[in-house]
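Below, each structure is written out as C-alpha cells.
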Structure 1
Amino acid sequence: MTGQVQVLDVLNFIDHAMEGMITTLESLGDDLVNRRPNLPGANSAYAIGTHCCGVMEYWGGQVLAARDIERDRDAEFVATGEVQDLAVRMREHGAQLSRDLRGFDGAAPPNGPIRERDKGRYPTQGAVLMHIYEELAQHRGHLDLTADLVGER
C-alpha cells in the first residue's frame, strides 16, 4: 500500500468533531452545560469539553511537539464554567494542535515523553495523531448523549 493519510485531512476531521461538540455545548447553554446526567460516574458536558482540551494538550503538545505542559486530568472531570469560555478554549486548543503538528512525520516516533504504558500502543506520530482523533470522535458522541440526558433536545 503506497497511499498515506495527509495530516490536513485528519485535522479537518478533528475540527469537525470539535465544532460539533461546540454546537452541542451551545445548545445546552450555561445552565445545562454543567449538569451531570443521573448516572453513576457521569460527567457534565462542560467536563467532557474540558477533557478534550486536555487530550489535545497532552497528546499534541507534549507527546507530538515535545512542549512542556502541566495537565491536571482529574480536574478536567470536575470543571465547571460558561459555554462561550469553553468554546474559545476548545478552538484555541485546536489551533495549537495545528501548530504542534508542524514538522509532523507520521512514521517517526513521538518527539516528547509518553507514559510507559502507552509506548507500545502509540509507537509513531501517526498513531498518536489517530489517537487524538479517536478520543475526540468518541467524546463527541459521549457529549451528544450527555446533552440528550440533561437537556430538552
Structure 2
Amino acid sequence: MPTDLHAFAVRLRRMNGEINRLVHGFAGDQGLHATDVQALAAILDADAPMTPKRLREHLGLTSGAVTACVDRLERAGHIRRVRESADRRVVHLYYAADAKSVARTYFRPLAEATRAARSRFTEDELSVVLRFLTAMGEELSGITSPGR
C-alpha cells in the first residue's frame, strides 16, 4: 500500500466525505444546518465551557452568523445558554443532555465502525495513528483561507 502524499490525500478526502455524509444526514434529520452540527461538535469537544466568541473563532463565522446558529440550536433544544459568572455578559454554551443522547444514538454506527477499524491495529499502531491525526489537526488549524 503506497504511503505517498497522494495516497494520504485520497484516503483523508474519502474519510472526510463519509463523515460529512453522516453529519449532513444528522443535520437534515434534526432540521439543522451542517454548520450547526459543526458548532455542536465544537461545544461537545471544548476543553472549557464554550462561549459564542470562541465558537465564532473556531467556525470562522461572523458574529451575526454565530448568533443565528446558536439561536437555531437553542430553539431546537440542542444547547442551552448559561450565564454563570458575575459578569452577566459572559454566556456559556452547553450541549443539552437529551440532545446529546439523540446524537449518540444517531452516530452509534460511526462509533461501531471506529471500534471495528481500531480492532485491526495493535495499541502501538493506534498510538501512531492518534499522533498522526493530532498532528494533522494541528497543521490544519493553522491554515487560513485566502482573504481571511
Structure 3
Amino acid sequence: MREWQSLSHVRWECKYHIVIVPKYRKKVLYGKFRQKVGEILRDLCRQKGVEVLEGHAMPDHIHMCLSIPPKYSVSHVIGFLKGKSAVLIHRRLLNERRMTGLHFWATGYCVSTVGLDEDVIRAYIRHQDKREKDQLELDFDQDE
C-alpha cells in the first residue's frame, strides 16, 4: 500500500511530474550554478510544504517529481517556484540588484499526474542524462 499523507481533514496522495525550462531554452544549468539552482528550488518547495520526491537538472531544463498538498493548485506552486527562484537566481547567483525584469524561466511548464507509474517516472527523471546521451548516439548512427 502506498504512503498517504494527511492534513487536518484530508488524506491525500497528489504527485506530479513537472518540467521547467530557462528562457529561450538556453543551456545554462552547469556545474555549481546547476547545484545552486537545485538548492534554491528545494528551499522554496520546503517553504510551501511541497515534497521533492525526485529532481534532475539538464543543461536546458529541469525535471521534478513533486508531492503537492491539495490546498495548493499546481499552477500556484509552479508560479511561486519560478517567480521566487528567478529573483533569487538573479540576486544570489548572477549578482543583479535591479527590482524589475528578473526573468530566468520560460513562460510555460509541462505537468503530468503521477499515479501508479511513480517508480517509472522517478527512474526516468533519475536517468535523464543517460537517456539523452543514448539518443544523441542513436541520432549520429542514423546520419552515417
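Every read-out reported here was derived from the displayed coordinates using simple, explicitly stated rules and does not represent laboratory data. Keep in mind the model is a prediction, meaning the values are calculated, not measured.
12.8, 36 is what came out when Rg and Dmax of the Cα atoms in Å, for residues 23-102 alone was calculated for one structure; which of 1, 2, 3 is it?
It traces back to 3.
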Note to self: When helix-only ellipticity at 222 nm (-39500 (n - 2.57) for each DSSP H run of 4 or more, over all residues; to 500) is computed for each of 1, 2, 3, which one produces -21500?
What the structure shows: 2
Notebook entry, point to check: Can you tell which of 1, 2, 3 yields 1.15 when Cα Rg over 2.2 N^0.38 Å is derived from it?
Noted result: 3
